[in-house]
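Enquirer: What follows is a group of structures, each given as structure tokens.
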Structure 1
Amino acid sequence: MDRSWVGWALHPEDREALLEAFPPAYGKVVADHVTLGLSSVYGLPAAREGEVVGVADDGQGVQALAVRIGGTTDRPDGSTYHLTWSLGPGRRAVESNDVLRERGYTPIERPWPIRLEPRRWP
């Protein structure tokens with residue numbers, strides 16, 4: 001079974017600007033992509049723009065930025081579009097989904113436009 005993923009890579013210039021605006025809370029900086037889902041379910045996405053609309057941090061090693069794409073933060077699987085921003089020791093990027101589901105996110109004052117590049121990952 002194909003276990004590759006599709007989604008969007010964050011444009012490198014936008015990544016640098018966001019890292020300045022939203023300093024990583026934890027030592028491992030991820031800050032590079034937004035997942036749509038399994039490539040066996042979804043094709044390569046068409047959208048090329050999004051907006052950071054909020055910040056989530058469980059205070060225990062998972063920080064994420066909520067992202068709106070095509071007017072929604074809701075992924076088709078019911079989770080939230082996001083960038084895993086930073087992780088503490090022993091934490092994994094997939095845990096951003098749990099933090100957003102359980103705690104939601106704090107909206108930022110003004111949506112931050114970002115460029116997204118459709119991608120597939122192994």
Structure 2
Amino acid sequence: MSQANSFRDLIVYQKAYKLAMEIFEISKSYPKEEKYSLTDQIRRSSRSVTSNIAEAWARKRYVKSFVNKLTDSLGEEYETEVWLDYSRDTKYLDLSKYTELMNECDEVRKILISIINHPDKWCS
């Protein structure tokens with residue numbers, strides 16, 4: 001069982017939240033014509049990583065439900081990576097910032113996969 005009292009105590013939540021906020025700030029500079037496409041999509045998917053972690057925490061009494069929501073979170077993390085690829089390839093992100101954000105994604109992804117593979121440590 002985890003030592004965390006809230007989903008906000010989870011390192012994965014904290015890292016994913018920080019990443020979503022960085023993406024929000026960076027995406028402010030995207031062109032206006034991207035407002036309802038790339039900007040909206042990357043913000044939505046990055047925020048959804050954290051919201052699915054919170055939902056998983058609420059379901060930690062049931063291992064399968066907990067893992068299911070974390071798997072949703074992982075899917076949103078992968079989607080965020082795709083939008084970062086588009087951001088790089090459209091030159092909205094320079095390679096340095098892209099690499100930094102992808103490294104942060106990598107950390108979040110690895111932690112999510114670890115929790116998904118070992119849910120008994122987290123579920124009551």
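Derivation of every value follows stated rules applied to the coordinates shown; laboratory data play no part. The structure displayed is predicted, hence computed values, not measured ones. Cβ atoms are built from the backbone, for glycine too; each structure is taken alone.
Enquirer: When mean count of other Cβ atoms within 10 Å over residues 40-47 is computed for each of 1, 2, which one produces 12.4?
Expert: 1
Enquirer: Computing distance in nm of label points 7 Å out along Cα→Cβ at positions 16 and 96 gives 2.1 for which of 1, 2?
Expert: Label of the originating structure: 1.
Enquirer: 1, 2: which one has relative contact order in percent (Cα under 8 Å, 6 or more apart), as calculated, at 37?
Expert: Going label by label, the one that fits is 1.
Enquirer: When FRET efficiency 1/(1 + (r/R0)^6) of positions 32 and 72 (r between Cβ atoms, R0 = 35 Å, to 0.05) is calculated for each of the structures 1, 2, which structure yields the highest value?
Expert: Once FRET efficiency 1/(1 + (r/R0)^6) of positions 32 and 72 (r between Cβ atoms, R0 = 35 Å, to 0.05) is tallied for 1, 2, the winner is 1.
Enquirer: Ok, one more. 1, 2: which one has helix-only ellipticity at 222 nm (-39500 (n - 2.57) for each DSSP H run of 4 or more, over all residues; to 500), as calculated, at -24000?
Expert: Structure 2 accounts for this read-out.
Enquirer: Here's another thing I want to ask about it. Supply the structure label, taken from 1, 2, corresponding to distance in nm of label points 7 Å out along Cα→Cβ at positions 8 and 24 with the calculated value 2.2.
Expert: 1
Enquirer: Let me ask you something else. Taking Cα Rg over 2.2 N^0.38 Å as the criterion, which structure among 1, 2 has the greatest value?
Expert: 2
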